[in-house]
1. Supply the structure label, taken from 1, 2, corresponding to relative contact order in percent (Cα under 8 Å, 6 or more apart) with the calculated value 22.
2. To test your reading of the models, identify which of 1, 2 gives 1.4 for distance in nm of label points 7 Å out along Cα→Cβ at positions 201 and 249 when calculated.
3. Check the numbers for mean count of other Cβ atoms within 10 Å over residues 105-112 across 1, 2 and tell me which is largest.
4. Taking 120 as the value of volume of the Cα convex hull per residue in Å³ derived from one of the structures shown (1, 2), identify that structure.
5. Assuming 16.2, 52 is Rg and Dmax of the Cα atoms in Å, for residues 97-272 alone as calculated from a single structure, say which of 1, 2 it is.
6. Any idea which of 1, 2 comes out highest on distance in nm of label points 7 Å out along Cα→Cβ at positions 73 and 345?
7. Of structures 1, 2, which gives -12000 when helix-only ellipticity at 222 nm (-39500 (n - 2.57) for each DSSP H run of 4 or more, over all residues; to 500) is computed from the coordinates?
Structure 1
């Protein structure tokens with residue numbers, strides 16, 4: 001669910017992008033790290049924290065349960081003392097990442113009450129695997145339409161086999177298992193860099209974890225954990241957004257702090273399109289000096305092409321030479337932005353989980369609306385390749401994942417500004 005802060009992004013044709021920006025901390029990591037602080041008393045300090053709406057919501061969620069938080073630029077301090085394990089519905093419904101509080105609360109307090117999580121609207125994403133995995137460790141749940149109550153008198157390590165390498169389920173089970181008795185093995189675990197980042201922080205806290213970043217994670221439970229200091233990994237989705245913008249406009253940029261080793265597959269895919277992306281000692285260097293080529297792509301769990309990348313890649317393919325087929329294998333309903341791309345003159349048709357994109361030389365400015373974080377960013381990317389003015393109306397989505405997308409693009413030379421919506 002978006003915030004009430006409606007914004008209009010106004011984009012005009014501009015020059016090829018040029019220059020450098022620094023990629024901020026990963027949205028998909030920091031929120032889980034913040035949830036993990038519940039596992040240990042004391043003051044936790046997290047660095048490289050992005051200035052995004054969702055960090056503020058997570059701070060409110062933790063505060064509502066008794067934590068104290070302090071934010072300053074790039075840093076959040078979280079004091080954990082006495083926690084009341086009830087997550088208010090009005091906060092949970094705003095952000096799907098609030099689900100991450102479930103495992104820590106059960107592990108530390110033996111109880112968790114929370115509403116059914118919200119977040120971006122691109123199809124059903126049930127939490128069945130979270131619950132099944134936690135049940136394997138000894139938790140039980142009473143699930144109602146408005147929320148759930150989880151209890152765990154005593155968590156015990158066990159064998160958990162995920163039917164799908166779910167990031168959220170892997171994180172929740174891992175965080176619950178760190179304080180369980182005995183050893184937990186998570187098979188078919190998600191392999192994303194954000195999983196490894198969470199495991200790194202938990203290990204600093206005193207947890208026994210091996211295999212994070214592989215499909216088999218082993219957690220050896222400990223009696224207690226301690227508060228730590230940790231730095232968030234850079235946001236690979238944000239880095240891919242700027243690569244896509246470069247592909248649409250042409251030019252040359254340096255993405256400081258970006259991790260090429262976290263983005264191998266997407267760098268390979270944009271390379272097939274004709275955009276050069278290479279590791280640099282300061283991050284990732286990227287060059288687009290000609291019109292892109294059409295390619296086919298499919299979303300897959302990491303290390304495949306992430307579903308979060310797909311909207312940006314689709315925007316690139318709208319102005320590429322040739323016809324591409326894009327397949328969504330992870331989430332139903334994640335083609336809602338296609339109708340908005342068509343308003344910009346894109347030639348796209350969808351059939352089930354496939355989109356067929358016939359590239360055009362240039363798009364045409366229009367008024368469009370974003371429906372989620374990545375769709376909003378993708379429409380802004382597409383607008384950079386449009387003749388005339390484009391207005392992207394966004395109901396608080398983009399700021400949930402990007403500290404200042406318009407400002408960063410302006411730094412690279414784009415003709416874009418942000419104004420309050422009407």
Structure 2
């Protein structure tokens with residue numbers, strides 16, 4: 001391995017982890033190209049700061065020596081480079097080949113495989129019991145899950161996309177509301193695109209696989225939407241491959257509807273934070289306005305229900321905040337969340353966006369873009385808050401809030 005090698009780390013999401021009293025950093029790839037989570041010691045993490053495409057192995061060793069007083073052998077640094085490259089964490093020719101292969105395999109696959117069964121269960125026989133228990137959870141609706149979906153005029157719901165183990169009771173509230181009054185046979189699912197693809201809106205015509213079978217896509221709807229929109233809805237389609245926000249809704253729908261046919265329109269919505277920074281109206285943006293108009297036109301005359309696959313606030317050290325999570329902070333988050341949800345209940349898309357942008361989105365609302373889009377595109381007169389809840393870990397300074405809402 002040449003001593004002039006200057007390794008460049010890809011964008012990763014590090015997480016702190018303690019095992020047997022020793023602290024590690026777990027590297028994860030939010031785009032899902034790396035083959036596994038990669039654990040690294042704190043010493044290794046220090047070296048990783050110099051994987052910036054500018055430092056050679058010898059320069060890293062010298063900087064490490066000055067900072068720690070310890071020598072690190074060249075073969076150890078080179079070994080770390082080889083391992084990270086082999087695992088898909090470095091920008092390199094090997095990674096480019098890996099990326100092309102992964103994208104090609106997804107593009108050629110007939111369906112979108114389930115990728116987050118670890119968050120629920122891959123066993124079809126176990127899934128109904130797994131989801132049903134959330135109805136009787138102390139934070140759930142407190143009744144038996146619905147046996148079937150009743151006809152009615154619900155035009156849309158907001159449901160969480162946090163993992164079921166933390167937010168399952170809120171899913172029960174959201175899908176309990178949908179089951180009480182929904183005649184739709186097509187569900188437009190606007191999911192948060194956590195990987196922030198370049199395209200603001202990204203669709204797929206691939207059925208979402210679940211343990212209970214595939215959730216089929218309304219291909220005719222997607223084709224009409226793409227034609228009316230006039231921009232490429234599929235340029236970043238492979239981002240659907242590992243995104244969980246829509247997958248969790250597909251799982252809930254397959255369980256809820258049983259043998260009753262339905263179809264989905266899966267659309268990932270990327271970040272609108274440029275408009276937060278400028279405090280500008282996102283609905284004046286031609287890219288957003290054109291999509292909303294195209295969606296409204298395509299929905300017209302069809303039996304459609306919207307699903308916003310969203311969470312709300314993400315606050316605490318895990319999300320880059322220095323301020324500790326306290327009871328007072330939790331109260332402040334809840335007050336501002338509920339004020340924003342009042343705007344959502346009024347089906348006021350600009351007002352909802354402003355309620356978050358005016359504070360610089362300090363709460364880091366994970367569903368900002370899909371909720372704004374849904375409120376603007378959905379033909380509903382009023383929303384209703386069904387449940388507001390949160391996961392809060394004060395010890396580790398982390399809070400995630402979420403909601404269940406219905407719209408008629």
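Coordinate-derived values only; no laboratory data. Values in this document were obtained by computation on a predicted structure and should not be read as measured data. Cβ atoms are built from the backbone, for glycine too; each structure is taken alone.
1. On the way: 1: 22; 2: 17.
Answer by label: 1.
2. Details: 1: 3.2; 2: 1.4.
Of the options listed, only 2 reproduces it.
3. Values: 1: 22.0; 2: 13.8.
Looking at the calculated values, the largest one is 1.
4. Details: 1: 120; 2: 161.
It traces back to 1.
5. On the way: 1: 18.1, 58; 2: 16.2, 52.
Value 16.2, 52 for Rg and Dmax of the Cα atoms in Å, for residues 97-272 alone corresponds to 2 out of 1, 2.
6. Working: 1: 4.0; 2: 6.6.
Once distance in nm of label points 7 Å out along Cα→Cβ at positions 73 and 345 is worked out for each structure, 2 has the highest.
7. Values: 1: -8000; 2: -12000.
Checking each candidate, the match is 2.
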